[in-house]
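*Asks:* See the structures that follow.
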Structure P
Amino acid sequence: MQYSKHITLTIFISIFILIFIYGGVLSSKITYHGNDMFTIDRNSSLNQVAKLLEKEISLNSDIFKIAMYITFNQDNIKYGRYNLSHANNLRDLIHIITSSESDRVKVTIVEGWKIQYIALYLEIKLGFDVEKFIYLCYDKKLIKSLGLEGDINNLEGFLFPDTYMLLKSFTEKDVIEILLSQYKRNYKSVTPMKTILNEYETIVMASIIQAESKYKADMDTISSVFYNRLNDKINYGKLQADPTIQYIIPGPNIRLFNKHLKIVSPYNTYINDGLPPGPINSPGLDAINAALFPLETEYYYFVADGKGKHIFNIDNSGHNNSKNNVSR
């Protein structure tokens with residue numbers, strides 16, 4: 001009888017120790033070093049994923065493999081691109097990378113989308129509450145907690161356009177934080193030590209460039225035009241950017257007329273000097289690069305050529321000729 005009690009006690013202690021180890025390993029905190037987005041390639045082995053995580057987020061590969069085995073997930077890794085900004089510990093990480101296809105949704109935020117478009121898209125893809133998503137994008141308390149620099153009234157311009165693999169369980173706030181995290185990572189990756197404009201102004205400029213063109217070569221030159229106008233306050237000073245008018249007119253793809261150029265709004269760059277008070281869409285990396293590193297040109301004008309690109313001119317006379325040639 002005494003021997004039996006001893007065995008029972010030993011088993012009980014062993015189970016307790018295993019539970020303690022199990023909970024301890026899965027509760028291990030994850031430390032990021034500026035990169036919580038990574039890609040698991042198709043047919044990646046457990047060892048390959050372990051090495052990837054060790055490289056990308058400094059997660060000990062042995063601890064990761066132990067955690068995968070004790071949760072019986074060593075063969076359940078799903079390939080794809082993941083954002084781990086919501087993985088506070090190893091348990092969260094394992095849940096994300098082993099979730100079945102039915103639990104994940106591929107979401108692509110397109111360059112140049114406004115907050116409203118993103119909200120409507122996420123309603124379709126994830127069943128989000130449009131009004132709640134937009135409300136959170138204007139929530140001063142949330143914006144402050146996200147660590148953006150400057151006095152920012154809303155998140156227009158900071159919901160970074162990219163392709164994401166998101167869990168269906170993510171909330172509106174979760175996705176906003178993920179998109180913001182991706183913005184911060186990308187902006188930091190391209191920003192020089194000294195910039196022409198501050199971060200907020202750079203994104204404002206980038207959003208206008210993004211709205212003007214989808215071609216990188218044109219973006220760089222358009223950026224030079226806008227900077228030339230800003231720097232020559234005596235003769236110009238005004239950006240006269242059509243997309244800033246489009247931003248204040250309700251409805252998509254509204255054709256502009258002269259009456260629209262007289263709309264009283266701080267976003268109207270035909271009547272106000274300098275940049276508008278905020279971004280007008282979510283710019284991609286090419287547009288941000290163009291805002292950070294404009295070409296050095298003598299151009300002050302450009303017009304769409306009707307084929308998706310632009311014709312640039314130094315003076316108004318050349319600009320008018322280009323417009324006439326395009327309209328023929």
Structure Q
Amino acid sequence: MKIALIDVDGHGFPNLALMKLARWHREHGDHVEWYSVFADHYDVVYMSKVFSHTKDFEYYINNADKVIKGGSGYSIDSQLEPEIDKTQPDYSIYPKIPKNMAYGFLTRGCINKCKWCIVPIKEGMIRPYMDIDEIAIEGRHKIVLMDNNILSCDYGLKQVEKIIERGYTIDFNQAMDARLVTEEIAAMLAKVKWINGTLRFGCDTHAQIKPCEDAIRRLRKYGFNGTVDLYTMLHGDIRECYERCSKWKDPEWGGKVVINAQPMLDLTAKVQHIPLWQRDMARWAGRKIIYLSTDFMDYEARIGFKGSKHFE
């Protein structure tokens with residue numbers, strides 16, 4: 001069969017589902033390529049869309065016997081068939097991925113039920129999914145892991161221990177829960193080799209500030225001196241968000257706490273209506289030099305318009 005793939009989001013981050021589909025079909029003798037409107041014929045075209053607000057594929061597909069749409073952007077119930085889901089990704093479809101880089105999940109699901117996250121609805125409670133050695137294939141020792149709460153189960157902690165033993169360099173790119181960082185876990189995380197020397201925590205509510213402070217101090221106590229990237233959801237009250245973002249300008253953190261502020265998205269909407277103050281605050285917090293040198297109140301988002309205007 002002749003198979004075609006469409007990465008509808010097209011944001012540059014590799015689509016793991018399409019990579020698994022590519023390998024599975026090639027292992028079954030099929031030809032796989034990226035979709036072309038100029039091709040004469042395809043047996044199957046797979047379209048994958050992660051985000052609901054991503055604009056859909058703009059061309060009508062009339063050169064395929066079958067079109068299969070998948071991903072949370074189309075349906076929250078969308079899943080790969082189990083035998084395909086367990087297939088290793090085909091990295092060749094994204095030639096810009098370094099030869100030593102891998103992507104995957106060790107666990108699926110999450111114990112939390114954050115209102116801005118579809119994971120608990122789509123995947124349920126946290127559970128084991130894959131072993132780190134199953135992901136580190138073909139000599140790929142730098143690994144981006146997309147787990148949503150790796151520290152919240154014994155299996156996840158054992159996998160982190162295995163990562164340390166194997167000497168893999170990793171990034172949990174969905175952030176970890178600082179509330180779970182005990183002295184023992186901090187000592188363990190300090191031994192991990194982190195991609196770009198950066199680890200990530202979520203700081204999405206005022207109540208998470210203290211756990212993040214404690215976690216960072218514990219990590220430093222055990223020798224971690226890299227950067228901490230705080231995923232900071234902007235939602236609700238502007239003043240609370242301002243105080244939560246501004247907290248990390250304190251000299252105690254030595255400029256090594258980076259704010260990754262993100263406006264809260266409506267997970268069901270195809271078009272997002274993001275308040276202007278959230279856009280401005282995200283830009284301010286996301287530019288490290290400006291963030292450290294300028295208070296949001298004095299940040300000139302546009303000519304003659306400073307952040308303080310949002311509080312009037």
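*Asks:* Given a computed value of 17.7 for mean projected area of the Cα convex hull in nm², which structure among P, Q does it belong to?
*Replies:* Details: P: 22.3; Q: 17.7.
Working through the options, I get structure Q.
*Asks:* Have a look at P, Q and say which one yields 1.6 for distance in nm of label points 7 Å out along Cα→Cβ at positions 134 and 150, as calculated. Numbers along the way, then the final one.
*Replies:* Working: P: 2.4; Q: 1.6.
Answer for the origin of the read-out: Q.
*Asks:* Out of P, Q, choose the structure whose coordinates give distance in nm of label points 7 Å out along Cα→Cβ at positions 62 and 262 equal to 3.9 when calculated. It would help to have the intermediate numbers written out before the result.
*Replies:* Numbers: P: 7.7; Q: 3.9.
Going through each structure in turn, the value belongs to Q.
*Asks:* Could you tell me which structure in P, Q was used to calculate mean count of other Cβ atoms within 10 Å over residues 158-165 as 17.0?
*Replies:* Working: P: 21.2; Q: 17.0.
Matching structure: Q.
*Asks:* For which of the structures P, Q does the calculation of helix-only ellipticity at 222 nm (-39500 (n - 2.57) for each DSSP H run of 4 or more, over all residues; to 500) return -15000? Present the calculation step by step, with values, prior to reporting the outcome.
*Replies:* Working: P: -15000; Q: -7500.
The correct label is P.
*Asks:* By the measure relative contact order in percent (Cα under 8 Å, 6 or more apart), tell me the structure among P, Q with the highest figure.
*Replies:* Details: P: 15; Q: 11.
For this comparison of relative contact order in percent (Cα under 8 Å, 6 or more apart), the top structure is P.
*Asks:* Can you say which of P, Q returns 4.3 when distance in nm of label points 7 Å out along Cα→Cβ at positions 38 and 110 is computed? The partial results should precede the final answer.
*Replies:* On the way: P: 3.3; Q: 4.3.
Of the structures listed, the value fits Q.
Every number in this text was worked out from the coordinates using simple rules, so none of it is lab data. Remember, it's a predicted structure, so these values are computed and weren't measured experimentally. Cβ atoms are built from the backbone, for glycine too; each structure is taken alone.
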